[in-house]
Each structure stands twice: as C-alpha cells, then as structure tokens.
Structure I
C-alpha cells in the first residue's frame, strides 16, 4: 500500500512539475511579446499604421462610426440592447515612429422586469489584457507574427518533444 501511495505521489509530482514548466514557458513567451509590443511606437509609414488600426478595429467591432486617414483617426462601434462600446484610435505623432492612442467607451444599462430600460451608465476602463490585445493586433497587422528568439523556441521544442498528446504541447496559434 505504501509503494502505491509513493508511486502516486511521485506521478502527481511529475505531472505538476511538467504543468508548471508549461506555465513558465507561456509566461516567458508573453513577457517577450509584451517587451516588443506594449507601449511601443510603430516604425512604419503613416498609411500603413492607419491601415493596421482599421484591421484591428474590424476584428473587434461591428462597424466604423467615423474615420479620417489624413488626421489618423478612426472610431469603431459595437452595440446590443443593453451594451454599447466605442473604440477610438488616433495616430499622435507627425513623424516616425508613430504612436497610437486608443480610448474605449463602454455604456451599460439593465432591462427592468416591466420591459423598460435603466439609464445608460458610462465607463472608460480598459483592462491591461485587452490593451495588450489591441496593441498586439496592430503590431501583427504591420509586421506579421512575432518570431520568438532561437533560445526560447528551443525550450518550447524540447518541452513539446516530452509531451505525448497534442493538447499538452505548446502550439503557435493556440497558446501564443
């Protein structure tokens, strides 16, 4: 009985160690991507940056409200009965490298039991995760997928060789 418990403990420890190393690798990938993307200016031509903003907006929202390529401004919009969200992109610099500011306005309301709606409640909060997602989409539209450094890619390949099932592997397009 003691040997069975010891074997189960060792097996659980090994599985936990492997899962931890997967999480560590995913965190390392995320840190690398954030170092390239987060709050960085885009060293590309102004029309390319504007087009990348539109690609990002089209992926996230239903329709364009306003846009002006000459001003480097576009506003995207999405709505339902109880929710409205507006994303505004604006190119701030006049010279390369260009920075993009964005603002998200969220409006919520509740449908009452009698069928009427409450007044709209407005907020401007953006989670860091969503902010990174928008910056990442612009970066990918401008420069393509992020290529990982050789040493990090080697770590991922070594980890994937040890896995027996695809769902346990770290795969581009699914995990990063």
Structure II
C-alpha cells in the first residue's frame, strides 16, 4: 500500500466518522422533537382555555347575581353575546394545541424523510421532507391565526361583559 492509498483510506475513515456523527445528530434531533410534540400539546392548551373558562364562570356568576336586572331586558342580549364570544374562544383554544401538535408531527415526519449520505452534506432534504415541512409551516401559520382570533374573541367577550355590567349598574341606579 502506497502513502497515497493510506492517505486516501484515512480521508475516507474521517469522512465516514463525520457522516456517522451527522446521522446520529439527526436521530437525536428527531427524538427531541418527539418530546417537544408531547409537551406542546399539554402546555399550549392550558393558559388560553383557563382564561376563557374563567370568563364564562365569571359571566354566569354575574348573571345569577343580577338575574332580575338582566332577564327580559336589553341586558340579556349583552349576556348572550358575551357568552357566545367566550365559548367560541374556548373552542378555538382547544383547537390550537391540536393543530400545533400536527405541525410538530409534520416537522418530525419531515426529518424522518431526509436522506443520509456518506459525503457532505451528510443529511439532505428530499422532495417528501420539503413537502412535509411546508405542511408544518402552513399549519403553524393557521394555528397563529386561530390563537389571535381566540384572544380577539376573548377581548370582545370582555367588552360585551363590561357593557352588561354598565347596563346593570345603570338599571340599579333607577328609582
């Protein structure tokens, strides 16, 4: 074996070692994404859903305390509107983590569809991985829109709740 052959063999060994490191890093990244998917669906659902459910509870408590002032009056419409807005907000907050879960799954599947090579770059995207990545990004933007919509409905419901409170306070001030 000549010195040139030995040098070429050494280069191939280093390249093989680099490829194995890159492949293992890719596998580790996929495992971390699996953990992220689970935590995403759990953590993302809690805060907005609690806020919406709390708003519904407060609205119902206010209604029961002021039933006589609200029943069969214009205040009843404020109550119904606020309840509907809060309810739809809660439904959207339940939908959002599910969509986030599917976007993360798309990214995970995208990583699984990437191809391994023995020369640089060692991990390369494929047509399937690019398509799955696009699906994940699309779902993420849809989820962002849903979360913003949920927050907007929560704010509108709060505004209707304030109008209801103003109506009740003005009605209670009448002789």
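I, II: which one has FRET efficiency 1/(1 + (r/R0)^6) of positions 94 and 166 (r between Cβ atoms, R0 = 25 Å, to 0.05), as calculated, at 0.00?
For FRET efficiency 1/(1 + (r/R0)^6) of positions 94 and 166 (r between Cβ atoms, R0 = 25 Å, to 0.05), the value 0.00 is produced by structure I.
Ranked by distance in nm of label points 7 Å out along Cα→Cβ at positions 62 and 86, which of I, II sits at the highest value?
Top value of distance in nm of label points 7 Å out along Cα→Cβ at positions 62 and 86, among I, II, belongs to structure I.
To which of I, II does the computed value 30 (relative contact order in percent (Cα under 8 Å, 6 or more apart)) belong?
Going label by label, the one that fits is II.
Can you spot which of I, II the value 13.8 was calculated from, given it is Kirkwood radius over Cα pairs in Å, for residues 70-133 alone?
Comparing all candidates, it corresponds to I.
A value of -15500 was derived for helix-only ellipticity at 222 nm (-39500 (n - 2.57) for each DSSP H run of 4 or more, over all residues; to 500); which structure in I, II was it taken from?
I
When Rg and Dmax of the Cα atoms in Å is calculated, the result is 28.0, 110; to which of the structures I, II does this value belong?
II
Bear in mind these aren't lab numbers, they're just calculated from the coordinates by the rules spelled out. All values reported here derive from a predicted model rather than from experimental measurement. Cβ atoms are built from the backbone, for glycine too; each structure is taken alone.
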